[in-house]
Structure I
Amino acid sequence: MFRRTFMMAAALAAALGTGAVQAQDRLKVGTEANGLPFSFVDPAAGQPDGFMVDVIKAIARHEGLAITIEPMEFSALISSLTSGKVDMTSAAMYVTEERKKVIDFSEPVFAYGEGMVVQSDDGTAYTAFTELSGETVGAQLGTMYVAPLQNAGVFREVKVYDTVQNMMQDVAQGRIKAGYADAPIMAHFLAKGQFSNLKLVPSYQPVVPGEIAVAVPQGNADLLAKVNDGIAKIKASGELDDLVQKWNLR
């Protein structure tokens with residue numbers, strides 16, 4: 001009787017232990033909640049979706065990683081990673097030397113630059129943001145576009161917004177002259193029929209081109225190696241190209 005009871009207790013402890021390990025092994029991935037088409041929360045399904053969400057899911061599938069995706073504001077991604085609230089981020093985040101001081105990046109998965117959005121009846125063929133000297137312009141908080149605009153010293157004001165949508169809304173309402181954000185994100189909103197009185201300026205030349213990647217905490221070499229291995233696999237198989245096509249990024 002004692003032996004049976006002991007064995008049942010041991011089996012229960014083992015089962016509970018396995019569950020604890022599995023729960024601990026589930027990695028939290030931070031992503032932007034409003035960064036269409038790269039990452040967003042699908043209003044119909046209430047679930048994260050987008051190019052970088054599909055990328056991290058594909059990586060996880062190839063590497064046998066269990067993940068939970070947690071949407072948040074873009075400006076909270078790095079602090080959530082460095083504080084341990086999430087184990088990775090997968091969003092439209094540029095790889096930069098400044099960010100490399102506090103987090104580690106995977107191999108890049110996509111490259112693009114910023115776009116310039118103005119009202120549709122503005123016929124000027126802008127090529128540089130400095131051509132709007134004396135105007136009020138906007139950019140998204142936490143992006144690489146804020147500093148160049150502020151450092152230019154030519155604008156009446158540079159407004160900073162939590163989301164691209166809020167910035168575009170201010171352009172549409174005439175509260176700012178132009179907005180600067182990830183070109184694919186703004187193109188996606190316009191293609192969906194949002195902000196019908198706005199347009200991307202086709203002549204504009206981006207000053208902050210960059211590559212986006214998955215980010216992990218500094219020094220987590222094992223996790224970074226798994227992520228890079230997964231990226232190599234989806235590049236080699238053509239899966240990454242399929243995701244680029246799926247989200248109309250080219």
Structure II
Amino acid sequence: WAKAGVMIRDTLGAGSKFAAVYITPTNADGTATNGCRFQGRSDTDISATSDSSVATAEQTAITAPYWIKLERDVAGNFRGYYSDNGSSWRTMSWNPQSISMSSNVYVGLALTSHNAALTCQAVFSNVTITGTAGQQWASQDIGIASNAAESLYVAVSNSAGAPAVVYYDDPAAANIATWTEWIIPLQALADQGIVLTNVDRIAIGLGTQGNMTVPGGSGKMYFDDIRLYRLREAAE
């Protein structure tokens with residue numbers, strides 16, 4: 001099913017152990033499809049299971065927007081909850097699920113269309129993480145081939161000095177999935193002191209230009225039609 005919700009994962013690998021509570025989308029007439037559901041994978045690389053056999057009629061009738069909550073205790077038990085007001089919580093019928101994970105886990109918001117040919121969109125609000133959390137709000141595809149988030153730059157140089165470097169505005173440019181035109185005014189390079197009539201090298205790179213000591217990300221990029229234009233008016 002397509003679904004959106006809260007998830008706790010052992011790793012970011014596609015087959016990682018996890019527990020999650022989801023809200024599923026509605027039918028075209030606004031009626032529930034699968035409601036609010038509890039799902040998990042108890043061991044690495046096995047099939048995920050869910051509360052299908054025990055889900056109540058109340059759970060399966062739920063439609064968005066709705067409050068959901070997922071908890072893990074010190075013994076490794078996971079419990080799911082749902083609420084219509086964010087203060088009075090109903091216990092899910094599949095509780096508890098015992099899933100052994102590392103002491104440090106990934107906690108976040110999960111979204112999938114469950115169809116490789118279709119995209120899915122959800123809006124989350126009033127998100128709270130209880131306990132000590134590290135890095136905040138990083139986006140990560142799970143089980144989908146995609147580029148690591150990296151900045152994109154163009155560097156021009158000659159043998160006489162340091163290159164002039166211009167970065168694309170989006171620091172995660174490596175994740176742009178559509179053909180995108182990037183217009184770089186030559187003045188942005190000239191302002192860095194390079195003589196544009198004496199350029200013998202043009203480089204396109206990802207990450208931090210000149211940083212050869214820290215390994216970068218992985219993925220694939222396509223570039224086409226690298227051109228030098230005379231001054232022209234910007235399109236309105």
Structure III
Amino acid sequence: MTNLLQVCDLTLHYGKFLALKDINIHIEAGEIVAVIGANGAGKSSLIKAITGLAPPSSGSVLFEGKNLTNSQTSSVVRAGIAVVPEGRRIFPSLSVEENILMGRDVAGLTDNSGSPWTLERIYDLFPVLEEKRKLSGTQLSGGQQQMIAISRALMTNPRVLLCDEISLGLAPTIINQLYDQLRLLVKEGLAVLIVEQAMRTALSVSSRYYCMLEGQISLSGLSSDADEEAVIRAYFGRSV
């Protein structure tokens with residue numbers, strides 16, 4: 001496997017509040033890595049630090065060995081890191097297809113850019129989006145809106161996909177469908193970092209995990225070897 005993304009000794013403050021402390025994680029091509037933790041554990045702050053939305057106080061973010069720390073978000077996207085944001089952030093004034101194409105525009109790509117991600121490929125991945133491509137994105141179900149958000153991120157032609165709480169509020173059958181599609185892309189070499197409160201879901205779809213508690217990594221390891229009681233203690237800071 002090829003090491004793609006590394007976060008090294010990363011610390012982040014919001015004013016005097018310590019949001020992240022000495023975070024070290026990495027993700028390689030062709031794997032799904034989970035970051036799990038309760039609400040407020042620092043998971044979304046980690047994504048913001050990686051993507052340039054929240055400049056870290058210290059530490060570094062490396063992508064293919066290149067230092068992206070404190071880079072503009074647009075530079076991070078063009079380097080090959082895309083985000084599927086929490087809450088999906090579908091533009092209500094745009095059609096399904098226009099929402100998807102926003103990803104290509106953000107990355108500065110055109111029809112002639114040679115990107116493997118085309119509308120045809122997106123519609124092969126999520127056929128229901130082609131059927132509803134002319135509707136407003138907000139007319140679709142929650143699961144279908146999540147497909148739009150994933151598709152928009154894929155249109156940036158990423159090497160690493162950061163997925164923030166993509167299972168939130170969705171039925172188990174839809175969650176399974178989304179992760180089945182992501183697994184197919186991982187087999188092609190995409191690296192996927194999932195941020196999830198849903199501990200069991202995250203461990204079931206990932207090869208490795210990091211558990212966060214109060215802005216720090218409280219436990220990490222192979223998902224297949226995870227001891228549920230130990231993970232619960234690391235997740236909540238106590239036995240439950």
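Every read-out reported here was derived from the displayed coordinates using simple, explicitly stated rules and does not represent laboratory data. For clarity, every value in this text was computed on a predicted model and none was experimentally measured. Cβ atoms are built from the backbone, for glycine too; each structure is taken alone.
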Distance in nm of label points 7 Å out along Cα→Cβ at positions 99 and 123 from the coordinates reads 1.7; which among I, II, III | III
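A value of 1, 5, 11, 13, 13, 12, 9, 8, 7, 7, 6, 5, 3, 1, 0 was computed for P(r) over Cα pairs in 5 Å bins from 0, in percent; which of I, II, III is the source structure?
Values: I: 1, 6, 12, 16, 17, 14, 10, 8, 5, 3, 2, 2, 1, 1, 1, 1, 0, 0; II: 1, 5, 11, 13, 13, 12, 9, 8, 7, 7, 6, 5, 3, 1, 0; III: 1, 7, 14, 18, 20, 17, 12, 7, 3, 1, 0, 0.
Matching structure: II.
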